[in-house]
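Novice: What follows is a set of structures to go through.
Values quoted throughout were computed directly from the atomic coordinates according to the rules given, and no laboratory measurement underlies them. Predicted, not measured: the structure shown is a model, and the values here were computed from it. Cβ atoms are built from the backbone, for glycine too; each structure is taken alone.
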Structure P
Amino acid sequence: MSNETVISCKNIWKIFGPDPEGYLSKIPAGHSFDAIREDGYIAGVKDVSIEVTRGEMLVVMGLSGSGKSTLVRCFSRLHEITGGVIEVEGQDIMKLSEKELIELRRNKMGMVFQSFGLLPHRTVLDNVAFPLEMRGQDKHERRARALEVVKLVGLEGREDYFPRELSGGQQQRVGIARSLAIEPDIWFLDEPFSALDPLIRREMQDEFLRLQQMLHKTIVFITHDFDEALRLADRIAIMKDGEIEQCDTPDQIVLNPATEYVRKFTEDIDKARVVRASVLAKPDAKGEGEPVDAKATIKSLARLWVQDTREIIPVASDGKVIGAMSRMDALNVLLAGDE
């Protein structure tokens with residue numbers, strides 16, 4: 001993950017109603033979501049500013065109606081915004097012609113939704129090759145690419161199956177393969193695993209993490225499942241009433257909730273399962289003895305915190321010491337769930 005900004009959103013509004021542009025031009029500062037609704041409008045997205053960096057997996061979450069799907073549809077201009085600016089790789093997408101927008105989506109963006117949207121009369125291979133066919137790619141080239149991606153998602157040997165012959169998890173893999181076939185730089189996924197049973201969902205999360213480690217895509221992933229967000233996210237954006245309540249790393253979301261809403265949203269989460277040693281490490285602190293891995297969670301090191309007599313323990317990343325942490329701080333996080 002780099003610091004290069006891929007998607008930049010500044011003061012984005014998406015208002016639904018009879019005259020959204022006119023209404024936005026005269027809306028009072030600080031007008032609440034409920035007040036907007038009383039005026040006969042819905043603020044799907046309310047004055048949101050956020051950036052997504054290259055190679056990052058940003059997870060957008062919130063309850064039903066919070067605005068998460070609306071926001072992500074604004075990113076790709078599936079929704080026309082009412083106000084604000086959205087730039088993709090420095091290009092203002094609101095200024096693109098319809099033809100330019102189609103080209104951007106075809107060549108830069110992949111999309112996966114909860115409903116698999118597979119073509120029932122086409123085989124797995126033909127479903128995966130479909131976007132390449134729409135692009136006008138040569139038949140032999142698109143077949144070769146489709147075979148490559150089918151193997152990547154673990155469906156080798158099922159190329160000639162029809163969707164009805166696949167399980168739900170396998171159908172979802174076809175949907176993911178189809179979106180990957182065009183080799184997108186940016187990947188939008190709207191609750192892609194929510195229709196799956198818990199075991200298959202976990203397997204798909206594992207598969208998704210494996211793919212991301214290989215491909216390093218810039219990903220915006222929507223979910224309402226906090227456990228899923230914690231497993232997948234580099235950062236989490238929590239939405240409520242069209243606004244982002246907090247956008248931060250999973251560690252900081254659970255350790256330092258920015259609002260009361262976020263605190264309640266995360267209060268049942270086992271912090272020790274989320275917080276990593278690197279978060280508690282102080283760069284200037286020095287410890288002695290064997291360091292702990294910066295990526296290890298406090299929970300995974302529970303035995304160490306209980307049995308180790310060192311008060312300050314060094315923390316290392318990729319074999320290099322980056323600081324040290326207090327054993328008592330780790331114990332406080334470990335025992336927080338037992339209060």
Structure Q
Amino acid sequence: MGIRAVLCGYYGQGNGGDEALLASLLQMLPAQVTPIVLSGNPAQTRDRYQVEAVDRKSLVAVLQALRKSQVFIWGGGSLMQDATSALSPVYYAGLMTLAQKMGLTTIAWAQGIGPLQRSLTQGMARQTFAGCNAISVRDHGSAAMLAEWGLPFTLAPDPVWALESLPVEGLWDLPAPRVAVNLRSHPQLTPARLESLTQALIAFQKATQTCLLLVPFQAAQDLAIAEAIQSQLPSVSHLLRLEDPQQLKGVFRGVEMTIAMRFHGLIMAAAEGCRCFALSYDPKVSNLMQALELPGWALADIPTDPNTISQIWLQLYANGEALSTDQIQFQVDRALIHREVLRKAIRA
């Protein structure tokens with residue numbers, strides 16, 4: 001039967017970024033490993049990736065999966081953080097601790113650690129990471145935290161850099177040039193700021209005659225905003241709802257420029273050779289902006305005047321540069337280090 005590995009992350013929850021992490025992990029798993037995915041929608045996960053999947057909330061199903069497996073993998077992303085919910089880190093740490101107590105090889109893979117605002121969560125995270133056989137992280141902030149805790153780790157860019165993209169049917173039939181837009185709901189994206197951005201997009205589209213593609217990554221947080229913006233755009237636009245993360249990445253192949261809040265939206269766009277403008281709602285996005293020298297603003301710093309915003313977008317559209325082929329290849333090659341972490345830990 002080879003080796004069975006339980007993959008644990010924010011999977012099957014309709015979030016394109018987390019689905020992209022799962023797809024990247026499945027792409028990088030050693031051939032002898034059979035995955036069992038803990039999912040919020042096991043039927044969809046089974047159907048999409050042709051893998052065994054069980055309900056992440058069913059303790060019985062999760063225990064059965066752990067009992068018949070030799071490896072447990074936290075599969076990428078910001079799992080150990082208490083910004084969105086205090087319960088989230090308890091769930092992930094609980095499962096990792098259980099796997100460790102059951103004697104499984106445990107891997108914290110491609111993690112973005114934090115924000116950890118509570119001392120209790122910090123202590124829990126430190127203890128859980130300390131019990132792992134291997135740790136890889138995707139940003140310098142997470143690396144600094146592990147170094148402070150005296151824990152060994154491997155640092156490499158987010159695995160989604162290396163995810164193979166797939167073409168999107170009908171994309172090339174839409175008028176060119178195309179510009180992608182991705183916004184998500186957030187307390188700092190106030191109605192006033194959203195209105196400024198929408199008016200700026202209207203002015204930008206009038207000036208460029210571009211086809212605007214609205215690309216929600218998670219329907220629950222992105223779709224209503226995308227629909228509200230689209231209803232006000234003066235010229236041709238298209239709302240793209242894609243479930244397959246490889247196609248989601250493939251969208252950016254056919255796009256000149258991307259304006260995005262989502263961390264993985266920016267990574268996918270940059271990886272496909274697209275000019276990017278970031279709107280940061282989270283330290284992970286700000287860190288990415290710094291690492292790739294992407295233009296953009298934190299949400300709190302968005303100018304109030306839509307004309308100022310659209311002028312800056314027009315400058316990027318006219319004169320901005322995407323990452324070079326060499327820069328992209330460097331990120332992809334480094335992201336594949338996460339594959340080596342899996343190989344070494346599972347072989348050992």
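Novice: Quick check: -11000 is what I get for helix-only ellipticity at 222 nm (-39500 (n - 2.57) for each DSSP H run of 4 or more, over all residues; to 500), calculated from one of P, Q. Which structure matches? Don't skip to the answer; put the middle values down first.
Specialist: On the way: P: -11000; Q: -13500.
Computing helix-only ellipticity at 222 nm (-39500 (n - 2.57) for each DSSP H run of 4 or more, over all residues; to 500) on every structure in P, Q gives -11000 only for P.
Novice: Now for a different question. To test your reading of the models, identify which of P, Q gives 3.7 for distance in nm of label points 7 Å out along Cα→Cβ at positions 110 and 302 when calculated. Before the final figure, lay out the partial values.
Specialist: Values: P: 3.7; Q: 2.8.
Clearly, the read-out refers to P.
Novice: If mean count of other Cβ atoms within 10 Å over residues 262-269 is computed to be 28.6, which of P, Q is the source? Please report the intermediate quantities before stating the final value.
Specialist: Numbers: P: 14.9; Q: 28.6.
Computing mean count of other Cβ atoms within 10 Å over residues 262-269 on every structure in P, Q gives 28.6 only for Q.
Novice: With semi-axes √(5λ) of the Cα gyration tensor in Å coming out at 36, 21, 19, pick the structure among P, Q it was computed from. Mind dumping the intermediate values first?
Specialist: Working: P: 37, 29, 18; Q: 36, 21, 19.
It must be structure Q, since only it matches.
Novice: Here Rg/Rh (Cα atoms, Kirkwood Rh), for residues 206-293 alone has been calculated and equals 0.95, so which of P, Q was it run on? Present the calculation step by step, with values, prior to reporting the outcome.
Specialist: Numbers: P: 1.02; Q: 0.95.
Structure of origin is Q.
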